[in-house]
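No lab work stands behind these numbers, since they all come straight from the coordinates. Everything numeric in this text was worked out from a predicted model, so none of it was measured. Cβ atoms are built from the backbone, for glycine too; each structure is taken alone.
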Structure 1
Amino acid sequence: MERVLSYERGLSKFRPLTTVVTYDDFDHGFNGWLDLTPNFVYEDFEQHPTVVDLSRWGPIMLSSAPMRYASSHGSMEGTYSLRLATRPVANRYEDPPAAGSMSCAIKRLSAFTDATRIQIEAWYTYTPEQDRIGLGETDIRAFGFYFDIQDPQYRWMPGVRYLNSVNGELVRRWQYWKVTDGVTDKDWCFGLEDGWQRAGIDNLWYGKRYPDGSADGYQWVPDGHQRLVYNESPDKINWLYLRLLVDVKKREYIELQSQDTTFDLRGIQPTLTEPYAGIDGLINPIFYVETDTDRRVSMYLDSVVYSVD
């Protein structure tokens, strides 16, 4: 008897690999996505010693994308998207991130097959809060995605970031996660002697940053300048496509697709660190957004597909 596979029509706007592990349309709820929080391991639920306060990132929520004048946008298809909303606070780019200046969404998964390649795809949009006059485009510092992976030999985090604005100046360039040679664990943790995080872990908030937009935890994607769609005011949003493909056997990037542009990242390897205790087989997808000013900014995820082959 011939076997017939049938897929939900919503998958037609994606390019998944052979096996779809999760297809998350947030019209159906959170689908296991939640706030990324620190490890509360000490008395009174205190976190590990750190210069960066990881306990006050902005919350994630299901949202119909309400706007002051445009009513509710809804999602790309349906009513609800997953909203990552920062708090209205930011340090200068060169300083450690301010408490609340980011919002992070994580889905906690584990490896279930001997995959060669893994891929994340998403339709997303971003905007500042519609609370003042002006375009607001420079108020969005950055947004990005990464995998948190631990295999039998290493913990490693392949990821990408769109650096939109640095201290009010538009940059509009893609970066990939990789630590600059020579950065020590102490450097990584902003000089903290007993910092618990290793260089190459959690690049989104660790590692020094520099006025030109570079950072210890990021490298520029070759020819990675891209002007994304940003409409005439904060109440107008356009849905964008993102795809990141990673070779988990070679522990290398393969390619990043943003809208209709594909960036070849073959041969580039993220930073590999010693494995952490208790998380063998980890494979968490994570999205994040960061504000550049004292203004709340948001990233909306219409739907996300994680696939492997």
Structure 2
Amino acid sequence: MKNIDVLVIGRSCLDYIAVVNQFPQENQKIPLEFRLSEAGGQGGTASCCISRLGGKVAYVGKLGDDDEGRFCLKRLKDFGVATDFIEIIETGKTPVAYAFITADGGDRTIIYERNELPRITIDSPLIDLLDDTKVVLLDPEATYLGKSLHERKDDHVKIVYDGERWRAGIEDMMTTADYFVPSSEFLDAEELLLDGLPFNEKLIRLNKRVFGHLIMTHGRDGVYYICDDRLYHVAVPEVNAIDTIGAGDNFHGALALALAKDFDLHQAVKFSVAVASLSCREYGGRKGIPGMTEALAVAQQINQKVVTSV
């Protein structure tokens, strides 16, 4: 592998997706509208997004030697993701997730299986791969790798971290990632001691603890980020969203590729919002991912605004 745009490290799983008219309450029975299966996982979906956009991407992860793992591997190959660095674990069990999507708005409820496969380690092939990589995207399951990768990579390699929510090792990522990209749920972590503060103030205080750029996804409310001592907001474009299951993963994948292609931060965020929004047009998180031309056209129509000075 040479001249890789983005190296993605993290989780792959199999998603069982059920579409319902409403999510049931406890002890309630409701009919299923329809169901489908698709490969998922933050790292796996982000890799497919990068490749669909025309980027050269290698995915590092582990899969079980089972039907679920073979399906996940096939879907990565279907999208043109380089799978040379995936390790198949004999007798290993590929994790699955159960996603319930409400048909009228695309909201999703996910019940996921914990990953019991061995942890990814930083070995010589991975270090060699870093030399020909522009951006490394770490998903939440690779949090523990952040500090070690930071110490081993060259300065030209940037780390983008999908922060999602608080977990062990995340403080190292806050001080080492070049782009720290959590969801707004992260602000509710007790460890941050931000309870009771207004949303903007929480962002500003978190930014002081982050080494690199802070970018925060906020669901249908769009994305917030801090640049040049200003807090910016980017709203999502109007899209017929039917499934948001892969929106966050596709945002991170698009952001990593945009940075590898030398977009400035404003362009990169707008582009990523466009990709994430467009990906919600189809069920499963991957089928709706746009091509580069469509994504750029929508991104050009998106405006960011300054919320406040920092």
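Source structure of the calculated read-out (distance in nm of label points 7 Å out along Cα→Cβ at positions 108 and 172, 4.0) within 1, 2: 1.
Each of 1, 2 could give helix-only ellipticity at 222 nm (-39500 (n - 2.57) for each DSSP H run of 4 or more, over all residues; to 500), but the derived value -8500 comes from 2. Thinking of 1, 2, which structure, once Cα extents along the principal axes in Å, for residues 76-251 alone is computed, gives back 50, 39, 30? Structure 1 accounts for this read-out. Between structures 1, 2, the greatest calculated value of distance in nm of label points 7 Å out along Cα→Cβ at positions 28 and 228 is seen in 2. One of 1, 2 was used to compute mean count of other Cβ atoms within 10 Å over residues 204-211, and the answer was 19.1. Which one was it? Attributed to the structure labelled 1.
If you work out relative contact order in percent (Cα under 8 Å, 6 or more apart) for 1, 2, which one comes out largest? Sorting by relative contact order in percent (Cα under 8 Å, 6 or more apart) in descending order puts 1 first.
Each of 1, 2 could give mean count of other Cβ atoms within 10 Å over residues 116-123, but the derived value 13.2 comes from 2.
For distance in nm of label points 7 Å out along Cα→Cβ at positions 164 and 212, the highest value in the series 1, 2 is held by structure 1. Suppose you compute distance in nm of label points 7 Å out along Cα→Cβ at positions 156 and 260 for every structure in 1, 2: which one lands on 1.5? So the calculation was done on 2.
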